[in-house]
Structure 1
Amino acid sequence: MTARTPEQTRIYADDKLDEFFNSVTPELKAHVVSLPKRITQISARPVIRLKEVLNTADQIFDHAGKFAACARGCGHCCHVSVPITQFEARYMGENLGITPVELKQSVKHELTEYGSHTPCPFLKNGECLIYEFRPLTCRMHMNFDVDNYWCLHENWNKPEAEIPRPTIQPLIDAYHLTISHVAPIMADIRDFFPQGRATNS
């Protein structure tokens with residue numbers, strides 16, 4: 001793996017992103033684009049809306065694997081900040097049998113706080129212990145570069161460091177519409193689950 005110029009990275013990633021989006025069926029694209037509107041029309045508990053957002057994210061990113069540099073067991077992205085809302089933390093906790101910390105206000109972290117020394121509390125032996133119930137930000141975090149060079153911890157602080165990844169704005173918009181009136185407090189997953197405690201069982 002060798003360093004590439006930001007322009008080389010951008011060109012390669014743009015091509016891969018185009019291939020990814022072209023692989024998505026028109027029906028699924030329409031389903032994703034209409035998500036924010038559909039979320040506001042779902043007459044159900046907010047948790048049902050959140051599940052719809054997460055399921056839609058899985059549907060579109062199921063098409064991304066062959067275009068991304070990500071591989072099972074990599075885990076570099078499990079050491080960066082994982083911002084989630086208190087509502088999503090409660091949803092995760094209910095499904096995992098863990099009570100998240102109830103925060104009184106949002107907690108902001110500097111990017112420099114995270115690195116090889118700050119694994120997600122649910123990361124074990126390079127594997128996510130809560131994959132089925134992982135946050136939306138984890139579902140959308142993919143590296144569309146040629147390899148994992150910019151994911152490596154030793155390269156994070158280089159001036160040109162940037163992991164090219166897709167932004168699916170309707171997913172983000174629908175997520176915020178879902179949580180805006182319930183528990184919008186935001187912090188890192190480590191703030192809500194400092195001890196982790198999920199298992200593979």
Structure 2
Amino acid sequence: MEIGLLGGTFDPVHLGHLIIAEEVRCKLGLSKVVFIPAGQPWLKADRVITGGEHRLAMLRLAIDSNSYFEVSLAELERSGPSYSVDTVSAMRDEYGSEVRLYFIIGPDALVELHRWKEPVRLAGLCQLIVVRRPNSRREYLEALHPVVPGISSRVRCVDVPQIGISSTEIRERVRAGVSIRYLVPPEVERYIYEQELYSP
């Protein structure tokens with residue numbers, strides 16, 4: 001079995017997240033993709049994040065129609081800062097050594113990999129899947145070699161459509177009273193307004 005892992009704050013989850021997950025699943029032939037909403041992401045410690053119960057509810061609404069998608073509570077149920085290496089290690093224990101794990105990240109995250117907790121160990125626990133724009137270059141991998149030796153052998157690039165949607169933009173649009181239709185699934189849009197999330 002081969003499983004994709006997609007972490008993030010998902011504040012809120014949007015169509016870009018879903019498209020990336022489905023593209024990677026199809027191109028790699030994965031059995032499923034597990035979305036992992038962050039508990040307390042250490043790289044965003046200076047930002048207020050919407051409560052986990054709301055982010056989880058939106059994720060569940062967003063993926064309900066796709067039987068290949070699941071949600072893990074691994075980070076929401078863990079106290080303290082959320083570190084990817086701890087999460088992937090827990091997933092490795094849960095699924096067993098026979099399952100291949102693919103941790104999905106963007107190029108920006110890969111560039112910051114040397115700042116992550118135990119990046120070499122993380123790369124040894126899974127295959128890192130870097131989603132990128134078609135035909136983009138790979139210089140960021142070369143820059144990582146001195147700090148994460150052998151990283152190239154643990155990274156696979158998957159081209160996905162360029163999707164200019166961000167959770168930050170969605171939150172700002174809601175605060176400004178601007179439509180978010182077609183940026184998030186309809187169920188998520190409805191939930192945001194019903195729960196009055198991101199309102200001024």
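Of note:
- Ranked by relative contact order in percent (Cα under 8 Å, 6 or more apart), structures 1, 2 are led by 1, which has the greatest value.
- Value 43, 41, 27, calculated as Cα extents along the principal axes in Å, for residues 27-146 alone, assigned to which of 1, 2: 1
- If distance in nm of label points 7 Å out along Cα→Cβ at positions 75 and 99 is computed and equals 3.0, the structure in 1, 2: 1
- Answer label among 1, 2 for the case where distance in nm of label points 7 Å out along Cα→Cβ at positions 83 and 115, calculated from the coordinates, equals 2.2: 1
- Identity of the structure behind 8, 32, 37, 21, 3, 0 (criterion: P(r) over Cα pairs in 10 Å bins from 0, in percent, calculated), options 1, 2: 1
Values in this text are rule-based calculations from the coordinates and carry no lab data. Remember, predicted model here, so these are calculated numbers, not experimental data. Cβ atoms are built from the backbone, for glycine too; each structure is taken alone.
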